[in-house]
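Take a look at the structures below.
Taken together, the values in this text are just the output of simple stated rules run on the coordinates, not laboratory data. If you're wondering where the values come from, they're calculated on a predicted model, not measured in any experiment. Cβ atoms are built from the backbone, for glycine too; each structure is taken alone.
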Structure P
Amino acid sequence: MKKRWIILIVIALLGIFLYSSIKGTYNNMVTMDEGVNASWAQVENVYQRRADLIPNLVNTVKGYASHEKETLEAVIEARSKATSVNINPENINPQMLQQFNAAQSGLSSALSRLMVVVERYPDLKANQGFLDLQAQLEGTENRIAVERRKFNESARGFNTFIRTFPKNIYANIFGFEKKAYFEAEKGAEEAPEVNFN
């Protein structure tokens, strides 16, 4: 009779230990997953800030460089494409992130071309409204880099957590999947060629 009670107590303790382990691991996964989602929201937030600055920038440039219609339209079109790509933070995968990056890179490229055009207009470069917008845009680009780094750190922590044993078993059972990272664009590892001819 005594053996039975000991066996029941051991089984009960093992059950409590297993329940606590699964509960703690699951709750940590949920917390980390929400952290990744919050980091993604911040990434989207700073990209939206950039998109919100662009109409004012285009309108300011338009006042000085109205015959640069093609460049201005390219910026507006790139902004439209960039804001149309939406990613559900629950399902961030490499393909979706690559599509998002491509749209954002297109916008960055169009903005770079716009800044080259601006160099031809000394009055515009001296306009305080334009200078303020340019400073805000530069600050936003820095924020984008910071938030992308924070997102990658958050995703790395989550991915590491769900891939270690025995958490990987629980992650598979509960459907937690690895998050994608922001990666450098192709060719970013090569230094640009500078020619002063």
Structure Q
Amino acid sequence: MAVSRAGYSQGKGSTGYLTGQLLVAMPGMTDPRFERAVIYMCVHSLEEGAMGLIINKPLPDVRFGDILSNLKIKPQSNSCAQVQVHRGGPVQTQLGFILHSGDYQKAGTLVIDSEICLSTTTDILRAIAEGTGPDRNLMALGYAGWDSRQLDDEIKRNAWLNVPADMDLLFAQDYDAKWSRALAKIGIAAHQLSSEAGHA
């Protein structure tokens, strides 16, 4: 596994209306990789595309401690056992991303908003292992990516709803409930949704 800056840009025009929002898959989502997915949007731009991390699909067979071991980082804190590794998306699944609270910011950290940051260097893994990392975090392997205007077209086709993010939902460990909890934030129950555009 590699930890890399690939997959997101801090370049001009990287902030769009979905940056820092949650994307919630609609019931009519035809791609099984995104069924009932909740995605935190790290970058959104009409010109450059978009990138996000699935936050409700933990990988049961991948342990954070094993990733540290592969990178020859020795855990010195019990907090390492609390870090859940997620299937962040189908793109470049060998790359690791740490989504975390804003109390940790170093060189290479992408500040998404006042509360949430994204880091991809091994420095943050060492900090977590030493107990000096961010207060809240999750790790993802791979990411969800869209080309220019692709995501906006999918939203128009009723594939996704966007929902305001919050720290509790983002870092909660009730993964099976996150989809319905995200919908509840905008006053929608799952049974009210239709897979056909214009009928939600």
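So the values come out like this:
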item	result
semi-axes √(5λ) of the Cα gyration tensor in Å from the coordinates reads 28, 18, 15; which among P, Q	Q
With FRET efficiency 1/(1 + (r/R0)^6) of positions 110 and 174 (r between Cβ atoms, R0 = 25 Å, to 0.05) derived as 0.05, matching label from P, Q	P
Parent structure of the calculated result 16.9, given that mean count of other Cβ atoms within 10 Å over residues 102-109 is the read-out and P, Q the choices	P
Identity of the structure behind -0.53, -0.89, -0.95 (criterion: log10 I(q)/I(0) by the Debye sum over Cα atoms at q = 0.14, 0.20, 0.21 Å⁻¹, for residues 38-125 alone, calculated), options P, Q	P
For helix-only ellipticity at 222 nm (-39500 (n - 2.57) for each DSSP H run of 4 or more, over all residues; to 500) computed as -4500, the structure of P, Q it came from	Q
Top of P, Q by mean count of other Cβ atoms within 10 Å over residues 46-53, largest first	Q
